[in-house]
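I've put the structures underneath this note.
All of the numbers you see were taken from the coordinates with simple rules; none came from a lab. All values derive from a computational prediction rather than experimental measurement. Cβ atoms are built from the backbone, for glycine too; each structure is taken alone.
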Structure P
């Protein structure tokens, strides 16, 4: 079967997009892993599927798969690429597009300057909504990590970190660090991601506060590892910082791949994300 695909990226967070409106194709988990391999496949952080909506109030159904074949719930950078893709492919002429996801809906707008604004909706902060195991809701929690090998008596060594859990359509844990470039992301990311207090695993953000309106961020994503940018992770970091009283409503987030503008007014206000989306190339392969 001949598969037509488009490679895109949002600040270096890269995707392969498949139009399943004009192509009648079913992608298996093993095929997703093969396509995602950067040596023998196309290579991507996530595979994005463009499908007809199940609910007629939406324009498209937006599905996301990680490079390991697992299905993700949300991806803000991917949403911007999705909008650029459906516009470029002529699947819509609208400048405002509503997307149906597995966790609800999001609204996107193509701006005159070419950037795309994504309304990510309000954050979910209650532990059961993240989900995160906790007796009482708090802004920050201390996690105990086993930072060395397991023994019959438990962990050889326990390390404690302070995190803020937030759900932005998918679960995030945000840590504040003094220097994001020196943060032990490769070591702590997997330990926090698989911590038993996160029953569905978690994306882990390492945030350095530059000022009340600027932060630096690196994100270790579920099913992928560190990515050059994470839209929902940027939103989660701004929410976490604002809840702690260290950030303002509007924040510039610098990620390894570029910058995003995130705005959140607090409480039940929607989170607004503004950034770019770029097409890299198109191709065909035998599936």
Structure Q
């Protein structure tokens, strides 16, 4: 049985990579506890007949677990030093590709299972939600997973909560402490699985509306919409908005759909991006 802690330190030392460099390398923290990756795969919906994509293979602990558990495994790794290591470590049947996971096209597979980098994790997660895969099982910063799982009215409820439910059903699996990684991150991690379903018919429009609204999620819908429309309308259309006294963070997908239909019928969709808006995930 491989000693993953020893192997991780060995590979890092061979390439003369300092821990401080890893922290800056898109948040690279290498998991070294086999019990965690085994639990991650065990709790995922993946079967032996499935194809799986892993993003960010790193030292290879998750890839090593997956290669004997699935029919086909593809790994995308950006750092050529780790690509070479992975190709020497894994079976010939595993396809290891050097590349950036943020590029447009991924292999066509059934599932994504990955320990995602903190700095790009939310972006990769959002891209995966828009894929044709059956499920995602990913490890992310705990704060991000809390937002993914949040319900309307929760303090953590945000655009990524809406985005997730437009495309799938999320389920928290378990938390992962910092001492499970080399180097240790300063934050906790969590594993979440999302079973994907056909997206909401108006998901593109609803995602755009959520993007426009959630940068002021603690304000009432009436106040936020008024900020958009006061220069476009000669009458107080914002007083006719359904659920106008709801705060943005209280809106469900059904509320969002009603608001979208109202704005569209009044000719005010899409909203013009307000000055100072930020893209909250």
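Which structure, out of P, Q, was semi-axes √(5λ) of the Cα gyration tensor in Å, for residues 37-92 alone calculated from, if the result is 20, 11, 9?
Structure Q accounts for this read-out.
Tell me which of P, Q gives -10500 when you compute helix-only ellipticity at 222 nm (-39500 (n - 2.57) for each DSSP H run of 4 or more, over all residues; to 500). If you can, show how the numbers build up before the last one.
Values: P: -4500; Q: -10500.
This value belongs to structure Q.
Where is distance in nm of label points 7 Å out along Cα→Cβ at positions 5 and 237 largest, in which of P, Q? Provide the component values of the computation, followed by the final result.
Numbers: P: 2.8; Q: 6.3.
If we compare distance in nm of label points 7 Å out along Cα→Cβ at positions 5 and 237 over P, Q, the biggest value is for Q.
If mean count of other Cβ atoms within 10 Å over residues 157-164 comes out at 22.8 when worked out from the coordinates, which of P, Q was used?
Computed on structure Q.
Looking at FRET efficiency 1/(1 + (r/R0)^6) of positions 133 and 221 (r between Cβ atoms, R0 = 25 Å, to 0.05), point out which structure of P, Q has the largest value. Write down the numbers at each step before the final one.
Working: P: 0.75; Q: 0.15.
Greatest value across P, Q: structure P.
Quick check: 15 is what I get for relative contact order in percent (Cα under 8 Å, 6 or more apart), calculated from one of P, Q. Which structure matches?
The read-out comes from structure Q.
Consider the structures P, Q: one of them gives 1.9 for distance in nm of label points 7 Å out along Cα→Cβ at positions 53 and 69 as calculated from the coordinates. Say which. Numbers along the way, then the final one.
Working: P: 3.2; Q: 1.9.
This figure was derived from Q.
P, Q: which one has volume of the Cα convex hull per residue in Å³, as calculated, at 129?
The read-out was computed on structure Q.
Taking distance in nm of label points 7 Å out along Cα→Cβ at positions 29 and 117 as the quantity of interest, name the structure among P, Q where it is greatest.
P
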